Structure I
């Protein structure tokens, strides 16, 4: 399989790297400590065309490949994981399903503004009592005679939720204890009965605000039904396939930042008459970190390339997310170890990378769910 980036993809990746180093990295520690929403960075991401990268230009996007998108998410996340996931959610979890399943009218009315970054989008699947098992979802959408729906319920951990103008919300439209049917609905901020709780307090990605969102008899016009009534579960799963590529790329970016910091520190820190890089124990840790990083990056590129070719990429995306997320936890762990006591200090970035890495094993499908997906594909094969 050809995994080399094209000239255009290399150009976009390098542009993202330069921007991230110049504009994002110097602010990353402050954003983490203050949990401030990076509004100025979000605006810059929009100006660069990074909030709708794979959406055609006629709908406000950049018309780029999934490989280019994954490369940019990696570079942005390398500087700041919070900024990386803000970008990933807008691209993968809102723009992508709206482009794939939306009507021409929805694309003209909504997608252009979100893909261009004039406003943000979010994705509402998880609930207080419903995570990996969507059958336990409680949010209900009752269809009315005029084709509209009334939603009641709540969604939590909604990244971008406190700031998004639109949210793709999944709700049960036909109740059944074994096989309920779900419908995807585009909910707009400000609709009567729509409310957002205070941002969540989290272990990491502090600047990427998430929150619980409540729906109290929110009426959704029939023009805002995404895809077919009762076809929401298919939309959710297809969306997560692409989303997992973004999160895998985020994990690679976080791990790369931690690896870079560990290499620099190992060259500077003196011990037993020389830099600790001279010690085989440190060399072996760095060798393992570099190898795992490269393996994860190749899995991400493979999944993104499969998507670009229009092929089903469920298994490839799950493999990439599973390995990259767990790799990020291992690499950031070793980066702290190489730093010794300083790695445990908030004055050094590696402790932030360690906290940020941990969520990549959880959101958009836990590692356990990724193993289920991969195992099921093996059983079918």
Structure II
């Protein structure tokens, strides 16, 4: 997804200057809005110096319609707190959370309950299944809370059971399911209400590596069908790479950088972001469009490739053809030329200059 495409897409959810502070008399720190806007990071430090805990500091981002927006960071970075602020499971100290342009922080408790029941789906690391209910009743439960009739809610539950591949398990109880199957039930339950926005907080981190990869594949398959607006929390950069359209990296409650995964790999804003990308298999992440440079001469007769072609499939050809490859978008428009040199040039942007550092010592 290119940057200009992002700018044209509908914004489904907006998080604007959201703060969450734990402590005594928190309101005093937000009495002067101008102070927050002047230097929010300095203000966050002054709150910490006063002995308060700043879980989120001036967090802002948009989630586009149909987008998987991944938030990642180390433990304690504030990523789980912010997703709970978005749904008001945790009450923000300041800021705005807009769903379809309406500020959720101004909604009454009754309005908020209705929004959660009809517009939000939530999946957390702990499956949260009710042990006394079988699979289909666990999945149908949120529809029962909505007052949906028995026939309709079981019909909808059966539809999502098929979607997540649990046919034949309808009558099983949670204790009779594997961890991956239990997580599928949790996913199906959150999808039963057909939410506009889907929040997932490290949903696969408790699973074994093989099952985790299978669940990621399943998640992407489901998203290809439903095209939900998704906020996905993880601490695993490789998981983020597999899932994200765009991602935000957090540190100490603050957003450090937002962009496509390839943007963070090629243009990390600091060493904190760069450390996340150190072991990334870049050749399986970068596409031809990501490394295309303006042509330096005629492109007549040069072989052409689509912009979404992975670099790993082009390297052998580029090593033997210094003229490179002409890169085109989906409409056949020329984006530039990819060469072996442009690969190295792109990758060098995301690397520390160890040679220069050594020369200064």
Structure III
């Protein structure tokens, strides 16, 4: 048996998504910027997709910008708002946390290197934001704050409505990376009161290479990519029509099955948790799960009990048919200590023994049972 428990990295494409994409890879090949019928038919599909995504998060279609994925969307929003709003309001401070995805963290650090002022926001051992730290870091000179909705490594959930409310009182723009929550949790951008939010198609059984940025109307922002008038002059380049059409289909599927999917993975995670805890109550640590996503679980094999080597552990599981990761997909290929875990205070040894298991809609209880068998074998092999 082969079991895939790395759904936070990517998900298999849904058959309906694939079928929706195929015409735009064959007959519907026109450039959507062209005025002839070949282009117009593709343009119609893109605008219908924009309406689908906008409706899903209660935004206006004009507030949705399609990108090549979550990383580009985060870069676009963070740079675009920071540079434009700082010039308009004469503020230079950008705040974030060390638990963010690298596409946010590295972009913000680059802004700091280019003259913006620094501001770190603290979080608790479960990577939940410390609201007191947020308010103390968000001074009168702050222009933008960026904090993720669901942490991609620990699964912790931030109260972004409360964060947005706190920052709004100080006239600070707020962005949230929602790549791990979009399509899995209800999101209403008007209710949340946020200025920008980003998501990615391949986390919800859509195609890789397609994402979006929601930017609230009236928010000052400049383009990241120049060279064309696409996306209302905010994102140059011919649109990925097949990817965008597939993304919209993935959104439609998520809307229809969100609650069912949530309950399904929640039950799988419960089974997995019970099994893990029965393997080794002393040597395996699992953080408090009361405020975490059912889609993600971080498990630590304590270095006092185990000879930790994340690469060897992952290879052992892979040889036995189980796929997981040691952190975000963007760093797991290099097998190095997670910046999130280190920021949480983990030692290098404990970080090396921390694995991420992430559940998907296609996983089954039988797969969970097999995964636990593999993990039990691994625990015996690496136990001191």
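Once mean count of other Cβ atoms within 10 Å over residues 317-324 is calculated for all of I, II, III, which comes out largest? Write out the running numbers ahead of the final one.
Numbers: I: 27.8; II: 14.5; III: 17.5.
Sorting by mean count of other Cβ atoms within 10 Å over residues 317-324 in descending order puts I first.
Looking just at Rg/Rh (Cα atoms, Kirkwood Rh), for residues 77-140 alone, which of the labels I, II, III belongs to the structure with the highest value? Mind dumping the intermediate values first?
On the way: I: 1.06; II: 1.04; III: 0.98.
Evaluating Rg/Rh (Cα atoms, Kirkwood Rh), for residues 77-140 alone on every structure, the highest lands on I.
Throughout, read-outs are computed from the coordinates displayed, never taken from laboratory work. Because the structure is predicted, anything quoted here is derived from the model rather than measured. Cβ atoms are built from the backbone, for glycine too; each structure is taken alone.
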